[in-house]
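Once you scroll down, you'll see the structures, which are given as structure tokens.
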Structure P
Amino acid sequence: MERLKNKVALVTGAGQGVGQGIAYALAGEGVAVAVTGRTLAKVEKTAAEIVRRGGRALPLQCDVKSEASLRDGVERTVREFGGLQILVNNAQEVPLGPLNGVSDAAFTAGWESGPLATFRLMKLCYPHLKGDGNIVNLASPAAMRWDMSGYGAYAAVKEAIRSLTRAAAGEWGKDGIRTNAILPLANSPGMEWWTNAHPQEAAAFIATVPVHRVGDCEADIGRFVVSLCSDDCRYINGQSIAVDGGQAYLG
């Protein structure tokens, strides 16, 4: 059953990892997907796979740190598919490291690619989302760590995204737009890099996941986003939902 048939989505950072998994899952439910990312070859590969599976996709090179690039991406999506009902803000440059080790440039990149890009895209898409829209923003369970050493800058930009999510939910719910955030734990390239760079820390962390595994980008994260954007979740708005096998406690 194609729960989202004939809807249109724009997914940032869809050339790999979680964004790619979300794009695949949405396309599998009949959504036409604008697949955006910094590297054209990567988004073209994602789009080609969607088409191979029988779906519709538009590959778009997009720099989320550029307002002009974001605006162009939204305009091209609407022009190609005739509308826009789903926005997934996934792309993010990650400023990791101890506070004294994170440069201003790295923190600024995290801010510009995360909360600022999310803020801009939500506003650019707002006119198109009115009436029957869904926004899914990507946050992180990093801010839920008891000891945030090494993750403060990353958690800070991700928490800003959660604040924007709550504000949009409160302000735009009356306009028929639902806005939620997910906090995924998935076998993305970033997760693979972290696991290889910090094997002992990664092993200890994964051992705290109650289901004893890391989520699949499409089958676990993508499929949840499909449900969140469907009428099955039509009363869910303004929430931060950990899609992580039960590891984080958001209480």
Structure Q
Amino acid sequence: MTLDQPLPRPPCPDPSASNLHVAVIMDGNGRWATNRGWPRLVGHRKGAERVRELAQACPGLGIRYLTLYAFSTENWKRSTEEVLGLMSLFARYIKREAGRMNKEGVRLRFIGDRTRLDPKLQALCDWIEAETAQNDRFFLSVALNYGGRDEITRATRAMARDVAEGRLEADRIDEATISSYLDTSCLPEPDLVVRTSGESRVSNFLLWQAAYSEYVFTPVLWPDFTPETMRVILDTFLSRERRFGGVPA
């Protein structure tokens, strides 16, 4: 299989096999590096190492779905040097990790609007999705050029086109319909959303999907976030009572 072959998007995983889904807003890479007098890209490279470590640890922690916020629709405002460096880092990560992911049963998917990405990076995203499409031990999703409002806008346009062309009845649109048009249509809704670096805002991440998610905001910068950090957070999360708008039994 070559990188220039047009490839269909992989099929959805079996929803009956759903387990814990954790989403993470990975924040603090640049600050971590700046605090040490290093270029911001050093922090991003260290953050990529944490991604590998956490993904390998997740199955043992009871997490089957991990969704990571890697690059937002707003991150294009950063310096050209940092943006180009991040895009190069994404490409290297895909190439370097492909073999390990297949060996460990990891399926990698990307969510977000990839049309703005460099064509070579788009091709790499398509390629790794196809290469790992049959894996079902662990599901890793990376939000790349992603924004919750942008996602909902794109979904609304797609629904409007389908209504106009007779493929969808407007009166039958419900929450399930909307969810099916989102980038995350193949994923269960996140049980837990974690944001690192001490910031306490959602930053346009999974706005629809996280309506009933639990949130944890930790001061730990992403390059310092270890599997043990996640384990401690999970211990707290699992002690919470999730009522989904109801009352205790």
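Values quoted throughout were computed directly from the atomic coordinates according to the rules given, and no laboratory measurement underlies them. The model shown is predicted, which means the values in this text are computed figures rather than measured ones. Cβ atoms are built from the backbone, for glycine too; each structure is taken alone.
Comparing distance in nm of label points 7 Å out along Cα→Cβ at positions 45 and 61 across structures P, Q, the highest figure comes from Q. If distance in nm of label points 7 Å out along Cα→Cβ at positions 117 and 157 is computed to be 0.8, which of P, Q is the source? Here the read-out was taken from P. Kindly point out which one of P, Q the value 27 was derived from, the read-out being relative contact order in percent (Cα under 8 Å, 6 or more apart). Only structure Q yields this read-out. In terms of percent of Cα pairs over 23 Å apart, the structure with the greatest value among P, Q is Q.
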